[in-house]
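Below, each structure is written out as structure tokens.
Values in this text are rule-based calculations from the coordinates and carry no lab data. None of the values given here were measured: they were computed from a predicted structure. Cβ atoms are built from the backbone, for glycine too; each structure is taken alone.
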Structure I
Amino acid sequence: MSTDETILNQLKKEIPVDEESLVLNPDSRVGLVIVDVVNGFCTVGSGNMAPTKHNEQISKMVEESAKLAREFCNRKWPIFAFLDSHHPDILEVPYPPHCIIGTDESKLVPALQWLESESCVTLRRKDCINGFVGSMEKDGSNVFVDWVKEKQIKAIVVVGICTDICVFDFVATVISARNHSVLPPLEDVAVYSHGCATFDLPLHVAKDIKGAQAHPQELMHHIGLYMAKGRGAKVVSEISFGQ
């Protein structure tokens, strides 16, 4: 076992994430939220923030997200999908230009492009890390809040990328909004661990990139899940569908 693996295993013992199983029934009134499963974050070679080679954690996330989305669509259950999309003249510091509007980077990955033609799916392009903030309209309304209220959603399952950045920021804000009665009738927020992923930027690579911070993938994925649970989300490792 490598030193990195030993450190990670020790960390997981010190700050464990107790994961649950989740059963979704027809009366669950549940919605699926997909965060930024776009080419610019998931498809090899698709931009500054995309993996440079096959990444098992990201591939697994895409596979699980697509599988869940298919299950929801087959049942005509509501899905809300965020697509990271930025104006070329508005940078998102500290990150390099990525997912520019109109490019392939800002499109859903091939495994999820079929969502664009599904009637139960709401697509939302966002130009910031936090999808809740990115759902705000100029008139003060919020597309995500309206979706929850219109569909009368009591629980959401969240998947996507990055576990510790866009997924976590969205989850933490949604829970705060729920706690302040902004999101009735929403009660539960679940993060599906196998349906989430983050990027990998080892220290030896980051130190040669001006302004970059090391971002070890497995560690930051675990921390993202840990922080989400600390905010009040359920972290689930298994999802099944009841009759």
Structure II
Amino acid sequence: MNASPFTPEADVRDQAPQFVLPLVVRIERAAPPARTDALETAARAVLLILSDERSLGEGEWAQVMRDWQDARIRKVVRRARGAEWRKAEALPGITVTGKAAEVRVFPPVPLDGWPKELAKLQVSGTDLDDPEAPGDVDPGVPVLWMSPDLDMSAGKAMAQAGHGAQLAWWELSVEERDAWREAGFPLAVRTATPERWRELTVSGLPLVRDAGFTEIAPGSCTVVADHPALRSRP
């Protein structure tokens, strides 16, 4: 898996069968989640399915998880409310709750093979706001820094935060992964200042370059994963 799963250039990953990781965010009309809460919850959902025992070894999701990670790493976020959410919850997957956000992540599906309960859900309409500015991040908590230069819908940004979390996961040792998981996958999502962003993109930390399938130009730098264990390496 040396070729990047995100860059727009053609590579060996394009020759493999293509899968997508579905995520569904619950957005009730009366009480939509805050944007940052939704992004952080989506990132944790990706980490939880990557580390779930069903995704490892001979687990029931293991083969499709391997197939997905051997191809392009696609994630698509759709929204649901009411009965739609209840139907989505009935499918195999993991529901993750943030401060108020709820996100359900499902095992990867073929690009054109979504379950009917998920295929009918809308991709658009995931425009969320933060009623208050996100607070300071506690020392030692991994931060997924979002680009200040890109205007993304909440759904697109949730997928990008998931990409950043996944890149960090890949870079960590088994011991570092275990420690993060046992702590409950603490993380924060924040938008970097322009000056900070310039520093981060040349820091050597995991950097997501989007393939440009939706919303933004191919090759756009979207997220830097700043995990303390990665920053401390020589």
Structure III
Amino acid sequence: MPWGVLLWPALLLLCLLPGVLPALINPLNLGEVGAFDPPLWRLTLTHLGLVALSGVVVLALGLPLAVAVTRPGWDAPRQLAETLVGLGQTVPTFAILALAVPALGFGWAPTLLGLIVYGLVPVVSNAVLGLSGVDRGVLDAARGMGMTAWQRLWRVELPLARPVILAGLRTSIVYNVGTATVGAALGAGGLGEPIINGLSQQNTALVLCGALLSALLALTLDAWLGLIERRAGQMS
């Protein structure tokens, strides 16, 4: 088991204990860190909920899209789909959120939309890469055994492409841990709240609190998803 699987969540939990972050940051004379309302553990759970929910939606949308465009004869739709999905990372996150607010209001809804649009790129790209990279000989052998197209997809293509698909999901989720901090400006909560409050109050210590916890959460998710990815690679 990689050391990060245990180290990063342990450091994250330690920093969430009351009084730990003020004791670490206040001596740096960057500003004053007092009690948090809501508490840091609740902000972390809110942040994790945003990232997890967006990851589920991204996978539910991105994987079927990748499966559809990797079927034989779908080369042109595949290029179009990759181009359209790729636009999500060319448009700044603030712009996506600003465009979503008039239609969806403030809170979780526009933030989730931004996370979904931003997170689709690595999932779709990796899923297309993984499914396209399945050995044609293996598929011909499965066809010769009498497997239907659905059986070949479910029992051959997806299991062989699973490590690459999980790598894309891992990248998407880790990126969105940082992106979700922007949602605090729209009232979505999460670890962006200390950052936004610190910027508005010119309190660098608060900004450091939010940034440190976001980084530890990203490292924790990256380590655990990396472990799952390696286990999936061993099973393929």
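The table below gives the values:
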item	result
Comparison of I, II, III by distance in nm of label points 7 Å out along Cα→Cβ at positions 73 and 177 - largest value held by	III
Origin of the value 70, 45, 21, where Cα extents along the principal axes in Å was derived from one of I, II, III	III
Among I, II, III, which structure scores highest (criterion: distance in nm of label points 7 Å out along Cα→Cβ at positions 41 and 65)	III
FRET efficiency 1/(1 + (r/R0)^6) of positions 145 and 225 (r between Cβ atoms, R0 = 30 Å, to 0.05) - structure with the largest value, from I, II, III	II
If volume of the Cα convex hull per residue in Å³, for residues 113-216 alone is computed and equals 144, the structure in I, II, III	I
